[in-house]
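What follows is a set of structures for review.
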Structure I
Amino acid sequence: MPKLIDQAQVFEAVIDLFVSRGYEGATTKEIARLAGVNEATLFRKFNSKAELFEQAINHEWSDVPLSKLAHTGDLEADLLAIVNAYLETNRLHGAIVPMLLAELSRSRDLEGAFDVAWGNIRIVAEIITLYQSEGALQAEDPLATLNALIGPLMTAHMFRRARLDHPVPEIDIDLHVRGFLHGRTPTIAR
């Protein structure tokens, strides 16, 4: 009878090693050891290291706050929801995406591991596109709008994670969204 594996434990080992060592440095032997299974069992279940990583990373991103966003018709409330969902998703899984993006430039094996994260980004882009089509946000590529909205938060987080000797001020989310709106709403001709 084949040994049942605890998929959550395997995925946790994959993510921990991926974030700390990257794709090449996270060996299936070490993943198996941390997950308490035989390496051959991993390959029977996942076929390849790439498939294992793809499933683990996509699993991590399948139920994040960004995936639950929806257009409500209240622009400021929706932008606040996007920012808060980004912050919470980043708190839960923030180390994965920078590592994944860096690793994708070195290994195409991980291409499918970005599918669910990209789907979450598309949800946000669709909300932004709806507001643009309503004339509530200026017309531009919705990813440019998203970058303008969360870019300052991402930068502050990266500086904090780097633990520089310079203080990184906290960003007041309400003020940030209001300031964003001031610069992103279309001007009305008089």
Structure II
Amino acid sequence: MIFIIKTSRLSLQPLGLDDLDSIYALWTHPGVRRFLFDDQIISREQAAAEINDSIDRFETHGCGLWGARLREDVELIGFCGFRFFHDPPQHQLLYGFHPCHWSKGFATEAARAMIRFGFEQAGLDFVIASADAPNSASLAVMERAGMSFDRRETVNEMDTVYYRLDRRDFTPDTAFYEVSHFDPGNNSRETS
């Protein structure tokens, strides 16, 4: 089952290998990779492996990484979703947008949609996200998305800040949010 999420301005579709060129360009952009990959340029093979891992997470956990596009547009402008981090692995909210789309509220819009999906469709008990302490823009997105400071610790020699939202504290906002379920096996679509 594939989940396509629409918000007031975005269309979020699970990343597939047909997104490799676009997502690789985004993930290697200096502004994006600075905090996403600690300023390291990943290889196309690593990007493909991330997409394949995301596809596997959709199959086993019901959520992974979505590509973000402006509604009714084909150009990938960002990504969001859930990925396993650290050891032991922990499911965390992740998002990033091309710098030309910064300061427009897209990351917050996508993060809110992911949190709602996590609670309403994926059955998560809590959503956690982390960012390097100097990444004030990402920390602000977490706060605007309704998350609260959880803890601060050193991870891989990086000062890391965690935010969290528990299911019991979640109230969906009134912003437009629509999930379409698409089953490629029988070519059917339903909206909830």
Structure III
Amino acid sequence: MSNLNVDWKPEFGFIYTWFAMDKNGKIAVLVNNSFGDLPKKLLEIDNIENYLDYLSEFMWEESDRYPNYPPNKLGSFVVDYFSKWRNKEISKELLEKDLLADLKENRNYSEVNLSANKGFFVYHAIEGNKEGDDYPIGYNGETIMGDYFRYLMPTIYGSIEDFPEELRKYIVVSENLDFTIDRILINNQINTYFTRLAA
């Protein structure tokens, strides 16, 4: 039975990945890290957990249902903000080197692949054992657990056309966000940002 429904609330131990499109048609992968909210437009869909799994399987090129993957963009990536909780004392320069090495070693299974070759922005939710454990390094404002920060940016952009038509209707759309500009997504405004489905 699916854990996701209209009454779902974020809780420790369950991590969900969901997909969004901004006002200019650019695509982001958002990882809730247990504490980030998901848009109600998704939670209203019966069995949405299964469809998010299908999207993730497609993204990681592990799908038996949708094996026709688009060609890699052959682009690169840029690290924007990054997690204090996950990266401790590492510098952005060293993190970028580590991520590039991971891309070379793990290819499709590297998170960097999502930006470099798929053309997706990647946002992570702030996590931790308690408030203050985690925050996006480089951001000077206040954040709380569950807020999303822009982690990875592509240099060549993907689009909704890269997804099978059957899966596009499980991608939420924002009429006002621009993933090239908007670096922090406030958790309690997720339903204000994302007001409809792509199809």
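Throughout, read-outs are computed from the coordinates displayed, never taken from laboratory work. Worth saying up front: this structure is predicted, and the values here are computed from it rather than measured. Cβ atoms are built from the backbone, for glycine too; each structure is taken alone.
One of I, II, III was used to compute Cα extents along the principal axes in Å, and the answer was 48, 40, 34. Which one was it?
Attributed to the structure labelled II.
The value -9000 for helix-only ellipticity at 222 nm (-39500 (n - 2.57) for each DSSP H run of 4 or more, over all residues; to 500) was derived from one model only; which of I, II, III is it? Numbers along the way, then the final one.
Details: I: -21500; II: -9000; III: -6000.
Among I, II, III, the structure yielding -9000 for helix-only ellipticity at 222 nm (-39500 (n - 2.57) for each DSSP H run of 4 or more, over all residues; to 500) is II.
So if we calculate distance in nm of label points 7 Å out along Cα→Cβ at positions 84 and 140 for every structure here (I, II, III), which label has the highest result?
On the way: I: 2.6; II: 3.4; III: 1.6.
The maximum falls on structure II.
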